[in-house]
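Alright, structures below, take your time with them.
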Structure P
């Protein structure tokens, strides 16, 4: 039993930390600028495609650095010459603007790289496994993903709370006029934050694209889950995003490995569940069949019990 659970738990942690890398950029941009960037998952996709293109020419390790920078520069350009002009019209205009770029980036990716997955592979030096105990061999690349994610969380926490840049950025959100009076260029600060957040999404794409698949549907596959993470963790909370990411990653991966249903659970308590009617059919559904729905059900429960999220601040 323990052996059957070890691998799903490890996969859940890895998947959860990848979700955190993706959702941390959304959290950073929202907490610092108050902007919900619907195009964020598209920068995750661009990071993977940029890494594929760069690694094909000069290898994976330069791509690990250059691809997020390219995604960040593109995000900064989007904020500087697009989003900045519509911010004065309110949040609806911002959301519509960023959503339009979801479609633009999607079509651009298909035009440049085609509609099928590209052969973006794990680097040879990390494409082996080590023993994880009880006869399980676990891929080293997934452990590498864990290391990158944990290091990124620590760096973000230090950047936001302990550095001059982080203090200026936080002050720019709450007191932009005062920050301007102190000689700081607030619009440039917002451009930096937006570009940095898009760069984080690009970094997630670099290390996630070769682990899963680099194709035009990858942004759609993870985009909705990333926003679920942000809502569950609490808007603007980096720690909440980390907890929610791990919770959702474990919930999905462990539930996929469980073939039982709620009816089986009741049967252990000597409670018999009927076989007719919509409620009975729902009770007999195996957990692995409803696993994709569980993050959204969790979000509904969190919104009902604690609308501001796990670590979100009261508005």
Structure Q
């Protein structure tokens, strides 16, 4: 459980877990304090946490194991064989990977009709790599601090600003040419902004995978936090990040050991619907080395802007409606 080293049953919890690893919360705490004035969002800067094996399932509110799913826990490991043989090629990603990933996402949302998916911000990560500054396909090191990918509240409900960020970084724009910053939205970008303006539900999903076909991931796997918030009173609005800190007694970290190159880990970074799983904190675990002779971890991540064929009622809308977190941002959002 989250911050298990600070509670009495830490030893028992570690015994049930796959591993125990230090988690560094310093960047998360610094971000929330700087941008929202909330000190100690997580109650410590580092803690030795039990890491649970997500392949076995995710514990629900009754401490029973259930399969990890996007709609249940906010993350899921899915089979995803790929024809891509050069992950530095954006053309291969567009022609081969995006259709494969679209099928996986549609299957991961059974019962939900998806009207559009925009794939954006691809990034290659590896142990020992330094950020190369490539504006189209960045190659950088692993991220070992607990973090979220996008500060959605920082947009302040400004739909065009959000869509411009996505449009500038979608795969097609990275290949064919990015629009100028602040350029008016036209074509597909304008259509996306109109869909969001009409109240359509959208989610941002990160798709993370091993790109080494010769080895499973045996070093520095990715961990995700099954975030649980303190229960609200009957009829009260759900409170979420950064308004509400995760519940230390109910949240758990998970990893998926030995991820293969034909698997993809999907995890939610945002859902407009306030009652849906969202805001999955995550980080690499550099302290996990299952084989000292294993090659360095090499991975690819892709953000997916998923638009659903449904509208979110204002009472449940955490982007522009009544469910927007009740906090004030102290600094300007990144655009």
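Thinking of P, Q, which structure, once Rg and Dmax of the Cα atoms in Å, for residues 121-304 alone is computed, gives back 21.9, 71? This figure was derived from P.
Tell me which structure, out of P, Q, gives 0.94 once Rg/Rh (Cα atoms, Kirkwood Rh) is calculated.
Details: P: 1.01; Q: 0.94.
This figure was derived from Q.
-23000 is what came out when helix-only ellipticity at 222 nm (-39500 (n - 2.57) for each DSSP H run of 4 or more, over all residues; to 500) was calculated for one structure; which of P, Q is it? Of the structures listed, the value fits P. If you line up P, Q by relative contact order in percent (Cα under 8 Å, 6 or more apart), the top spot, with the largest value, goes to P. Taking distance in nm of label points 7 Å out along Cα→Cβ at positions 49 and 209 as the criterion, the top-ranked structure out of P, Q is Q, with the highest value.
A value of 0.50 for FRET efficiency 1/(1 + (r/R0)^6) of positions 41 and 289 (r between Cβ atoms, R0 = 25 Å, to 0.05), calculated from one of P, Q, originates in structure P.
Readers should treat all values here as calculations from the given coordinates under stated rules, not as data from a laboratory. As the structure is a computational prediction, the values presented were derived from the model and not from experiment. Cβ atoms are built from the backbone, for glycine too; each structure is taken alone.
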